[in-house]
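Visitor: Below you'll find the structures, each written out as structure tokens.
Coordinate-derived values only; no laboratory data. Please read these numbers as outputs of a predicted model, since none were measured by experiment. Cβ atoms are built from the backbone, for glycine too; each structure is taken alone.
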Structure P
Amino acid sequence: MDGLRIKSFTLGDFSTNAYLVINPQTKNCILIDAPQGIEKVNSFLKKNGYNLLFVILTHGHIDHIMGLAKLKFPFYIHHEDREFLTNPELNLSSFLSSPFSLKKIPHLIKDNDKLLLDTYQFHLLHTPGHTPGSICVFVDNFLFSGDTLFFGSIGRVDLPYASYDLILTSIKNRILPLGYKVKVFPGHGPSTDVEREAKNNPFLKECRYT
């Protein structure tokens, strides 16, 4: 990712990863996902003089969107997860002590849309399975996979509107073709790469996706 810097944060009760993707030449950056505890990101931005342009949400579950209530920046979500922002049953906050409903208006995206950070182009890949509107964000040789693909695992499919078949199809058709050298930054847990997951992830091996 020539010239770009990634700063990762693990935040909130669900240890959700959020990523700032920074252009050190301009000090502009974007944020991928907005968990609870987003104050740490705000402090980092202020301390370093970075200019956050917008937020990209990989999907609409509470552990990835709760921080939006404390951010005043444009944000993007796939149109199929739009209702997750306002419906506590869908975003899973109905199971918590304080159901969450966000009234802010998002920018809606669709498969293969592109967003710019200065001259860097971010490709938005629709990867349904964990939620109907789950996406991965691809730039150069780096993939931000949300809750689609993890180190040694895949996103949960025992939740409303999740699908085991769909998430495996998404990984097979949208992630593996990106190539073995692609580094993967997931929504939870450590980073990995496509080669490691193609060869060792038990969910992918079961389906002969190696």
Structure Q
Amino acid sequence: MIIVIEMDKTKTSIENLLAVAGQTLDVEPSAVLFRQGERPRMMYWVLAGELRLVRHTPAGEAVILQRCHAGPFAEGSLFSSSYHCDGVAAQPSRVLRVSRVDFQGLLAEPDFGQSYVMYLSREVRQLRSRCERLSLPRAEDRILHALADCGAYRFGPGHGTLKDWAEQLGMTHETLYRTLAALEKKGVVGRHGDSITLTA
């Protein structure tokens, strides 16, 4: 609980500083924030909604590399000469936008720099955990690993859908629904309103 509280404070601190340095934008669904190959001029922080990083294969297929509901978006472009993906809004979203030059200047300020590094460190840990989860062969194990890792999965406005969660877990939504039903029947997981948690 202490870690969660501290990370909430860190997130709020970052957002407050970015709000002063940049501007808040309301983005409509399907709006394109940047295109693959363009020179990065802006950095983004998602406050609400969903932004996606989309890369197109040589065959023309779209591959979704990230679904961001909160926090830094396309942060990998901070020191890059070009965006490696398209940045697209998947639903009505609110974002903070700061010029890359101003963002780099903020990193030199101790309060912002430390808070941002702490936030990214947590993101790295979560990414490693996700890689570990996707290496598990059984759907049941992936679900239990995810719930043990995050405590609960929340769905609904601002949190995504069960179908979104299925994609994050690397399975079809039919497999997720079927496996969740089996786990509920065994009493291993439970649904409480808009969340799914471990019962033990």
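Visitor: Just checking, which of P, Q has the largest value of Rg/Rh (Cα atoms, Kirkwood Rh)?
Guide: If we compare Rg/Rh (Cα atoms, Kirkwood Rh) over P, Q, the biggest value is for Q.
Visitor: Follow-up question, since we're still on this one. Can you spot which of P, Q the value 2.5 was calculated from, given it is distance in nm of label points 7 Å out along Cα→Cβ at positions 33 and 153?
Guide: Q
Visitor: Starting from the value 15: which structure in P, Q was relative contact order in percent (Cα under 8 Å, 6 or more apart) calculated from?
Guide: The read-out was computed on structure P.
Visitor: Now, a different point. Out of P, Q, which structure matches 4.2 when distance in nm of label points 7 Å out along Cα→Cβ at positions 113 and 169 is calculated?
Guide: The correct label is Q.
Visitor: So helix-only ellipticity at 222 nm (-39500 (n - 2.57) for each DSSP H run of 4 or more, over all residues; to 500), computed for just one structure, reads -14000; which one of P, Q is that?
Guide: Corresponding structure: Q.
Visitor: Out of P, Q, choose the structure whose coordinates give distance in nm of label points 7 Å out along Cα→Cβ at positions 57 and 73 equal to 1.5 when calculated.
Guide: Checking each candidate, the match is P.
Visitor: One of P, Q was used to compute distance in nm of label points 7 Å out along Cα→Cβ at positions 41 and 65, and the result was 1.4. Which label is that?
Guide: P
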